[in-house]
Structure I
Amino acid sequence: MAAMEVEAKVADKEEEQVVNPWEVSAKDGGKIDYDKLIDRFGCQRLDQSHIQRVERLTSRPAHVFLRRGVFFAHRDFNEILDAYERGEKFYLYTGRGPSSEALHLGHLVPFMFTKYLQDAFKVPLVIQLTDDEKFLWKNLTIEESQRLARENAKDIIACGFDVAKTFIFSDFDYVGGAFYKNMVQVAKRVTYNQAVGIFGFTGEDHIGKVSFPPVQAVPSFPSSFPHLFSGKENLRCLIPCAIDQDPYFRMTRDVAPRLGYLKPALIESSFFPALQGETGKMSASDPNSAIYVTDSAKDIKNKINKYAFSGGQDSVEKHRQLGANLEVDIPIKYLTFFLEDDAELEHVKKEYGAGRLLTGEVKQRLIEVLTEMVERHRRARAAVTDEMVDAFMAVRPLPHMFD
């Protein structure tokens, strides 16, 4: 068996934590240990030198998700920056598995960051809607998976992507031709034992699941999109994603050189925690664990006040004396994601940690931030027509994709 870059036991139930594309959990409901995850997966930590370099190369401030360590790990990000500094372009690839009618804030994180990367580096983007994956893993019909893909595409487009530089595709619609040729090339070079080692498949899993990973692998090869990248087969690919998607691309990076392709680079985020506490990521199956982009101002207020786990003390007197535990406080974690002003965030953390700000005051600030953000998104989504979705999903050249 050819050695993978790292032979991570991603789905070993004996591990302290399980992190794979379909399950994220820590033993006894604990927190995900990202340092252990980096060691086990074999990726590297992003550090201050990467952030400074991005700012220097793009002549713009680093995104808040970079500055605050939301995107915290990478594979070959330096090589992407080296190539860009030499005047070589690259393209971005990210995706969405359409399993719910509306996105929650955790789903928005990679798209918000990808939009920043597209704007900052002025590069094209492909977005994969894995409607086939959701048919294989969820109790959804093919038709429902396809419908949800188009609905989710509207939320993605509402993030502000440039139609002149962006191609959104659903697997059910697009897979075939050059894309399918790359899929079978990958499939032929990954053994069943390797797939079990990477993804944790068991004898009870149907073969549709085992056959799926090449579908997610090959958008990182430019030849999968001949209408976009014909003659650009050496174009590098950068994949912004949550770290639970890493197993797909460990496999891809092992196979790519054997097919004559460059290994895709990755920049990976931590999980957006559930309202009830940082024990993994939000769950679409529990509406009270998440803030959705369809939630009203009243919904947001009620969810934050009722469900957002607080690190504050039991009584005002005790809180004034001891202050809040910022490590477990969900309102602080959400503000770290979405409050743009660094100085204000530091002020809130300092005052709350010292007990001078109360939990209710911090929650109120979070309610304001999220209500404004969700309302802005809702207005943008309302302006997305079916014709706009068709334009983003049309198989067409993008002549200005590197302008």
Structure II
Amino acid sequence: MKPARQQKRLMVAAACALALAGSGIGAYQYHHRSPAPLTIGDGRTGPVDMVWIVGGEFMMGSEYSRAQPNERPAHAVRLHGYWIDRHDVTNADFARFVAATGYVTTAERKPRWQDLQVQLPPGTPRLPDSALVPGALVFTGTDAPVALNDYSRWWKFVPGANWRHPTGPDSDITGKDTHPVVQVSYEDAQAYARWAGKRLPTEAEWEYAARGGLEQADYAWGKEFAPDGKKMANTWDDAAHPFPVTNATAATAHETVQVGTSPVGRYAPNGYGLYDMAGNVWQWVADWYRADAFQIEAAKTRITDDPRGPSDSYDPNNGPTARAPARVTRGGSFLCSETYCMSYRVSARRGTDPMNGMSHLGFRLAMDQDAWQKTERNSVSSQ
């Protein structure tokens, strides 16, 4: 395989899955389940800035015509209560973690060939050591409209890109303390979770929380993408500039498009008081990714309590690397648009290389009640 082809395969393995959407409404109609009074932790009633999600049953996945095959069929799931962060982990949060632990993210380390090899077709020649440099994938945009079947037109591996320098060595996070941290891998998110005494939410927990009490709604806020013309999330604006055009020289653009993260909490929360469960950044969750996970779950004869997801990865769309390691990411990002990637829909899901960081990928955490009570007891006993 030629070097250019190798780089493209790496980018394709990590980039946002193309989700061309249909239109119309499926068989399920959404309704609102009345949530319990909102409980936000303050360090005494619960972990600080986390919301208590009351357990219950819900229909996971979607039967809407917009839903992709990996979101089908909708199936019943039962969850116990849990805590979840009101917003994504921010740059300031992650900086405190790094200052306390000295942690070095995967994007800041020299890549290991074995981590790359499992994402490439069997027999791919080993990359030379000179090509194995620290860095991450960065959205670069294009000068003009392009076909949307070649991710390498707008995604580039940039040496020196990491959480401190999200788009490359010349960028930084000055003034962005309240923006979600990006360029963090699944491994990085797990390391932060251990330090914080929390965990990544399961895919089922994430979707239940993201729905905010709306059963089978297409979006975290209801059935309309922009109710009364109001923008509800940080997503790409196709009306202003076609995806992925960002350069001012494009015939369809009058100025350079500034795309990227916004501060957490800029848009209205969902019914459970959670911010940015759609758009802004994709979010890591705990489960392995299988494209057929919902089919397997729906075929069971009993409703599953607190599902933890499959035991391995499988995505037939990746051909010879169908079983390459992949973890679920949810929520979509600032790059999702109606013409390209409608993954701001609450049921949308994709698989991502767990060792990869990207400029539109972050995370939030969950916590069990018994873990909180243990933390609280330890805090009281140490006083």
Structure III
Amino acid sequence: MLTTRTLAATIAATAIVALTLTGCASGTAEATGTDGSVDAATATSVSAFGDLAALEDAANAEGALNVIALPRDWANYGAVLDLFAEKYPDITITESAPDGSSAEEIQAAQNLAGQDTAPDVFDLGLAVALANTDQFAPYQVATWSDIPDALKEESGLYVGDYGGYMAVGYDPDSVPAPTKLSDLLGADYKGKVAINGDPTQAGAAFAAVGMAAVQNKGSVDDFQAGIDFFGDLNAAGNLVKIDPTPATIASGETPVVFDWDYLNVGYGTQLAGERNWEVVVFPGTGYAGYYNQAINKDAPHPAAARLWQEFLYSDDAQNLWLAGGARPARADAMADAGTIDTKLFDALPTVPDTTVVPTAAQSEAAATLLGEKWAAAVQ
């Protein structure tokens, strides 16, 4: 088994070589109001408040944080939310649309702009983040230097937080173990293969098409081979047009699921004793990706939004991602500092020798292509 540190470094190194981020210059927004108070909505780092304790005071005074599209069984988000609530009991967390897509997060912010129910923060796939930078407020967390350059927009408009490999989960009592992508086109998988969402809106589904592309003689430069694969899967009658959840897996509706490795592992853990569930990352070329954190520029609780970011990139929260089977953005720096949970770090799944991480330009091109071709391919 590859060590997880080597694995995380491979993902980061691949991204650093490939990814060219074009963002605004480092934030220089004025964070002080005319009365000398801190304007949290324009703060670009904790230094605008003076220190973390002052940011905590400002967030506690707001007393609320609105999050959106954070399923509690996704990458251990339940534990992340609960620890924040335990640490900051004066801040009431409102969890909206836990099963929403990245695109729906942005739509909610736009529809609720100016209202105190609007989301304060986002958790987004890269394609949606790239397309909506004008919705975000720049912010650099205190642990900014620990985050690989390839995983962050230079001013902090969006920042990678946790990631993994696109994998296939399956019920071994329902289907034979797939060993390669093309196996899923066989008759044994008729009416049994699901994808997590719509790839024009959801990051996990977008990545599933990307993985299919690189496993189907295509590349991250052109997702057409991935679209073609799902078109063939649909034509064979094997594609199930149901968004998979632990409930659909338990019921047998979705016995084969394309999803991130950490989510598929989580399904198996949640359904232990009820449904057998195996996870495979196909050999050859692996497709890796990170989800991104961002602050709503119109956040109704701007101090709490910034405190949430500081918390997510703390050692405690980064280790909680690990506990959920995901690879935290600060993994290598934490390993060097001796603050990572080494048992969890060393237990991450084996992955292919070759890993691809799409660049910003590749993600934008893929998103455009999916918008043009996906619906027709799977209708």
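Each value in this text was obtained by applying a stated rule to the coordinates, not by laboratory testing. Worth saying up front: this structure is predicted, and the values here are computed from it rather than measured. Cβ atoms are built from the backbone, for glycine too; each structure is taken alone.
Upon calculation of helix-only ellipticity at 222 nm (-39500 (n - 2.57) for each DSSP H run of 4 or more, over all residues; to 500) from the atomic coordinates, which of the structures I, II, III produces -5000? Of the options listed, only II reproduces it. The greatest value of FRET efficiency 1/(1 + (r/R0)^6) of positions 50 and 122 (r between Cβ atoms, R0 = 25 Å, to 0.05) among structures I, II, III is that of I.
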